[in-house]
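The structures considered in this document are given below.
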Structure I
Amino acid sequence: MRRVYYRSYDAEVTSDVFIRDPAGSSTSYAIAEIGEVAVKVIERDWWEVWRTKQVWVLQARYQGQTVDLYESGEPRVFNMVTRALQRALEERPGRHWA
């Protein structure tokens, strides 16, 4: 049964797939193939006043390449998406603890 961990206009995380921008030109990543997840913080230049000063980027290895799964200037939203991905990865089939 497919479980939904997070759903919004800019991302959807289920037990099967991570979808970036589900309402527009979406990009999908199979949860089973996501590994080595990392968070990167990008500091914007001071003269870019129209943008958020910091942007959080969720990166992962996917099919042998490093990809940006998601990014947000809103820490609360970014944390919700990150937690949803963590839950999906923890509950994927075939996952074994050492």
Structure II
Amino acid sequence: MAEYDDEEKLAQLMKPEYMSLEESIMKDGEPIFRVRRLPWLKEKCNKAKDTFEKKYSDSLPANLRKLKRKRVLSAEPSERKPPQSAPGWMLNKTWCDNVNSH
């Protein structure tokens, strides 16, 4: 990964508690996933996950790629809070500062 060469960190990022929220919706008669990012996750972490997802998708045979649902990034972030066990290296400092100031 260009963003995270550390396989241990990437593996941690891919755990369910650090994944964006995906909602299944219909758009133009086609089922898609609307992705709501975690606002507390550093952008660098999102880019690493995006890179991993693209490499994974590109590695699938063409017939399986066709079956994958389209994903659309929502402007609305997820409301899910970070788990207490979230390591500091993945937390968005600006988000944390804003939460702690209220």
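Figure out for me which of the structures I, II the number 33 belongs to, where relative contact order in percent (Cα under 8 Å, 6 or more apart) was derived from the coordinates. Only one of I, II returns 33 for relative contact order in percent (Cα under 8 Å, 6 or more apart), namely II. Can you spot which of I, II the value -11000 was calculated from, given it is helix-only ellipticity at 222 nm (-39500 (n - 2.57) for each DSSP H run of 4 or more, over all residues; to 500)? Only structure II yields this read-out.
Any read-out appearing in this document is the output of simple, stated calculations on the displayed coordinates, not a laboratory observation. Worth saying up front: this structure is predicted, and the values here are computed from it rather than measured.
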